[in-house]
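The numbers here are math on the coordinates, done by the rules we state, and not lab data. Everything quoted here is computed from the prediction, not taken from an experiment. Cβ atoms are built from the backbone, for glycine too; each structure is taken alone.
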Structure 1
Amino acid sequence: MSQTEGARLFREAWIAGVHQHFPGEPKAGYVAPWADTPQWEREAAGSVYEQVRQFVEASDGRTSRLSREQKGRFVAICWTAQMFKHFDDPKPGYVADWSGLPAWQQETDADIFETIEKSMS
């Protein structure tokens, strides 16, 4: 899968996770289709997809033994690095530590990891 296709897979997993886990009506930007996703966000999604893909590959498929929390934390840390890459002074919510993320976002990040993981099998 190309990095662009991986970025789209990441975005689709994010949108699905938001629809499943977000309490109430999510912000429009959270569920905007790929065509309406800003370029920086597309690039960030592609980078995080690639980091997860490489991590799964390097573990010889043993990431299935990680907890959902470990999977979600990995995605969150990779995403945080992208926020620092794309913004000089990112909003605190964009770079919050795992414990500062809402439960819906933690679950969505774990879903993203598992979606990428499944795409490789």
Structure 2
Amino acid sequence: MARTILVVDDQDELRLLISLSLQSLGRIVEAANADQALDLFARERPELVMLDIWLGPGRSGLDVCAELRRDPRNAATCIVLLSACGQQSDIAAGMAAGADLYLVKPFSPGELLDAVTGLLA
């Protein structure tokens, strides 16, 4: 069975770039904000969540990550946080929220694919 990947970013063009970069790894579903992401997660039960930290007004990607991690049924789901903020404190906050990996933008499609492939291996 093909794996499902949830791509969450409030910017359409970034969501598209991430989706195209990862389409060889499985079926892609997309969300533009935290509420859509949580709804889609509940319906699709993806193996991987690509989650931008800044999702516009409302809940952040950190909030979504922490909420997903509070449910023990989601323990096996890989969560990758994406952010333009690359300070050590930003990365630490992302890992504390439950991320498996924290990638700093900008990244190349190849870097993204390599990182995610390693995570899913």
Starting from the value 20, 16, 15: which structure in 1, 2 was semi-axes √(5λ) of the Cα gyration tensor in Å calculated from? 1
Thinking only about mean count of other Cβ atoms within 10 Å over residues 55-62, which of 1, 2 has the largest value? 2
Taking mean count of other Cβ atoms within 10 Å over residues 63-70 for each of 1, 2, which is largest? 2
Here relative contact order in percent (Cα under 8 Å, 6 or more apart) has been calculated and equals 24, so which of 1, 2 was it run on? 2
Distance in nm of label points 7 Å out along Cα→Cβ at positions 31 and 111 - structure with the largest value, from 1, 2: 2
Quick check on the output: 2.7 is distance in nm of label points 7 Å out along Cα→Cβ at positions 71 and 87, derived from one of 1, 2. Which one produced it? 1
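Could you figure out which one of 1, 2 the value -21000 for helix-only ellipticity at 222 nm (-39500 (n - 2.57) for each DSSP H run of 4 or more, over all residues; to 500) was computed from?
Values: 1: -21000; 2: -13000.
Checking each candidate, the match is 1.
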